[in-house]
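Nothing in this text is a laboratory measurement; each read-out follows from the coordinates by a stated rule. Everything numeric here is computed off the predicted structure, so don't read it as measured data. Cβ atoms are built from the backbone, for glycine too; each structure is taken alone.
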Structure P
Amino acid sequence: DEAAVTTLHPVLATLAPAADKGWGRVGPSGAGHFTKMVHNGIEYGMMQAYAEGFALMQHKTDFALDLHQVAEIWRDGSVVRSWLLDLTADALAHNPTMAGIAPFVADSGEG
């Protein structure tokens, strides 16, 4: 409802990363939920791609790759850079061998 978005505009702008970025009315009722669903699918696909890529590098033991170093290199000037990669690099800084990390994520029902 466009009127509801107009009424809530000050609140939405305050909660957003920037008043004019990171949020918006994308269409009629339901359009926002639909675009969020697509966003989540892309996000989960990216997380899976990172997980599989880092698992491949971790298991290629004859190269003795420093996964944290690789993540840091990719964070700057790489087409795969993203906030998700930033989180991955930070996690690898604290746990370089990924010890104790399960090879799956339990279904939360949120997606």
Structure Q
Amino acid sequence: VLLLVMLAPRSYTAEDVVELHCHGGGVCAGRVLRAVIEAGARPARNGEFTLRAFLNGRLDLAQAESVAELLGARTPAAADSALAGLRGGVGEAVAGLRARCLDLLVELEA
């Protein structure tokens, strides 16, 4: 069993995280999983790490949606599109539009 410890804030979720990597097939992995659950751990739910990353400010909403798109991508083009969104292109564009709208609002109220 390989244990990886990732400490906040340098993890995907910006929280302290531990990953277990098991070798030896399904029986061995099942035994390790059973042991850690009996010790109080629980398996992560689908999307839980991305939700935590979003709630902790690690990802914006567009990036979190891009993670889901990447995981569901069926073609290289779909994966490339999701990766572009994950890099923050949409969030940056929205931030730029927001800043411009605020500038226009200031001019209108002046």
Original post:
Just checking, which of P, Q has the largest value of FRET efficiency 1/(1 + (r/R0)^6) of positions 15 and 63 (r between Cβ atoms, R0 = 41 Å, to 0.05)?
Top reply: Q
**OP:** Kindly point out which one of P, Q the value 2.6 was derived from, the read-out being distance in nm of label points 7 Å out along Cα→Cβ at positions 47 and 87.
**Re:** Q
**OP:** Consider the structures P, Q: one of them gives 4.5 for distance in nm of label points 7 Å out along Cα→Cβ at positions 7 and 95 as calculated from the coordinates. Say which.
**Re:** P
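Comparing Cα Rg over 2.2 N^0.38 Å across structures P, Q, which is largest?
Details: P: 1.42; Q: 1.52.
By Cα Rg over 2.2 N^0.38 Å, the leading structure of P, Q is Q.
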